[in-house]
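Undergrad: Listed next: structures, encoded as structure tokens.
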Structure P
Amino acid sequence: MKSITIATRNSPLAMWQAEYTASLIESKFPHIKTYLLPMTTKGDQILDVTLNKIGGKGLFLKELEQAMLEGKADIAVHSMKDVPAQMPEEFTICSIFKRHDSSDAFVSNKYNCLQDLPKNAVVGTSSLRRQAQLLAIREDIQVKPLRGNVQTRLKKLDDNKYDAIILATAGLERLKMDSRIKSKLTANEWLPAVGQGAVGVECLSKRTDLFDLLSQLNDHDTAQCIVAERSMNMVLEGSCSAAIGAHATINLDNISMHAIVCSPDGSEIIRQQDNDNNAKELGEKVAFALLAAGAQKLLDLNNE
């Protein structure tokens, strides 16, 4: 029997994603047996500073990619929002599964929505995108850093260190913690991270056998939307040190995308939207429209 070893971060959410991938593979290809290789990444270990200060979201991938290079794993599974816009040429995304809810969730033990928060309330997030959108709506809010896995973040809320926290809806629902969601922050009023809600599979570019096999699990509509969002991010050279949001949807062959670039304090937000039947061209078109409207100035502020 052929086997596939899946490298994954060992957080509960990452393990869910890896187990979900394993079940899809074994259901589609009964002759294949999957094995999980849980790993702790540098991004999981360093929790006392924001990601943009220690190298960005790529820190969640490096150890998993090294395992593939060393032959310890065949594939790695990621949240697509953690995959940098510019990937090393040795690696490729071979499959993207059907997207879950891409929204952010407002989570609080005392308040039902953002508008209910008292003046100067403390809200936890380490995402500049979330910070900027929070402050654009409520400039009085105190945004405090919050990192760690979903359970760690919820415990800090339960320990009364925050009045509310912002998390990805998909993560909470996948971990059957959706009862913690008080309200959802949804597009187009509030935009998610590029790729949010989608799970992708990475393999070595030279493993054409794996690419040909696992591309059969690819969800076409989701993949087109993610290509559009990531193409935009590529032009903008976006990373976790940039307050960029995007959300693409598809109807038949027409892809629509709404995107924002924000100043970190939320005082300025540049918005663009467009549609096209070519995902890559749509992403690039929206990115250049953002830049033409002055987005570079805001991107530079994010990198200071």
Structure Q
Amino acid sequence: MQDKIFDCVILGGGPAGLSAALYLKRANVGCAIVDKSALGGTPVNYCEIENYLGLGKISGFELCEKFEGHVDNFDVQKFPFEEIENVDLISPIKKIKTKESEFLARTVIIATGAKPKKLNIKGENENVGRGVSYCAVCDGAFYKDKTVCTVGGGNSALEEALYLTKFAKKVYIIHRRDKFRADDIVQKRVLENKKIELLLNYIPLEIIAKDKVEKIKLQNTQTLKTIEYKVDGIFPYIGLEPNVELFSGQIEEDKNGFILTDSTMKTNIDGVYAIGDVRNTPLRQVITAVSDGAVAGVEVSKYLMNIKETVRN
């Protein structure tokens, strides 16, 4: 890779990155997608998506498979399973070093997404894989006829709770407030499901385990009293934090670490754009990630055209 300079390297192959690649290739811009895992991103693990316009209900895996198949029609160069070690965004020619290669690029689109926030309580880290999980679709089947809980009040916490009822005999939803942030239609489904019990105005204090998770200790946010519930599995869904470790110190971020962009997805660094869940956006959905990718693809194409015209002049 050292000898070839790409017009654009996209860091991340989720919906946002794939969308950007599609728009770049349609503008005849040479680009490559680099991702530390298989392409598709986080939505691959979504059991069901029902708010992607025009498709009705579809599994996350199937939707992302369609995205990648569409991009493949345009011969985008893809480099999955390339773990990025170092990124230089400041230099005129950007450098992305992985364990296997070094990519050079005139422009970079950051589409590295975000990961689930942790509860940061005693017993969490040491019990990941032993009853603590951040992916119900990945691990839900291990809890057949068992008792589990989700933590959070947004769509993810409630939707994953509904998914877990396919396996578990009992599902608690623990939320620190008395009202959910989730969509009304999702809340209605939760309230109608007899397997689900709501534990409102509670926060987790500790995960109690020996060889595996046995209980979760909660505190009531109003009375401050504590209580323990027997559970076999705990699924936190309390928000996201951006995957920006490789760029921190080079790029402007908001107070929560999300990359700041303007309406064209441009960052404070010339030739560097950010899209999808990694940027400061009011909504993090597959459809908005795809939209971000389209905008960035078009804007990068314009930027590169201006560079070429400047050089000719």
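Quick note: the coordinates plus some simple rules give every number you see, no bench work behind them. Everything numeric here is computed off the predicted structure, so don't read it as measured data. Cβ atoms are built from the backbone, for glycine too; each structure is taken alone.
Undergrad: Give the label, chosen from P, Q, of the structure having the highest value of Kirkwood radius over Cα pairs in Å.
TA: Checked P, Q; max of Kirkwood radius over Cα pairs in Å sits with Q.
Undergrad: helix-only ellipticity at 222 nm (-39500 (n - 2.57) for each DSSP H run of 4 or more, over all residues; to 500) computed as -7500: which structure among P, Q?
TA: Q
Undergrad: Oh, and also: Work out mean count of other Cβ atoms within 10 Å over residues 13-20 for each of structures P, Q, then name the structure with the largest result.
TA: Going through P, Q one by one, mean count of other Cβ atoms within 10 Å over residues 13-20 is largest in Q.
Undergrad: Among P, Q, considering only mean count of other Cβ atoms within 10 Å over residues 197-204, which has the greatest calculated value?
TA: Structure P gives the largest value of mean count of other Cβ atoms within 10 Å over residues 197-204 among P, Q.
Undergrad: A further question follows. For which of P, Q does mean count of other Cβ atoms within 10 Å over residues 5-12, calculated from the coordinates, equal 24.9?
TA: Q
Undergrad: When distance in nm of label points 7 Å out along Cα→Cβ at positions 189 and 213 is compared over structures P, Q, which one is greatest?
TA: P
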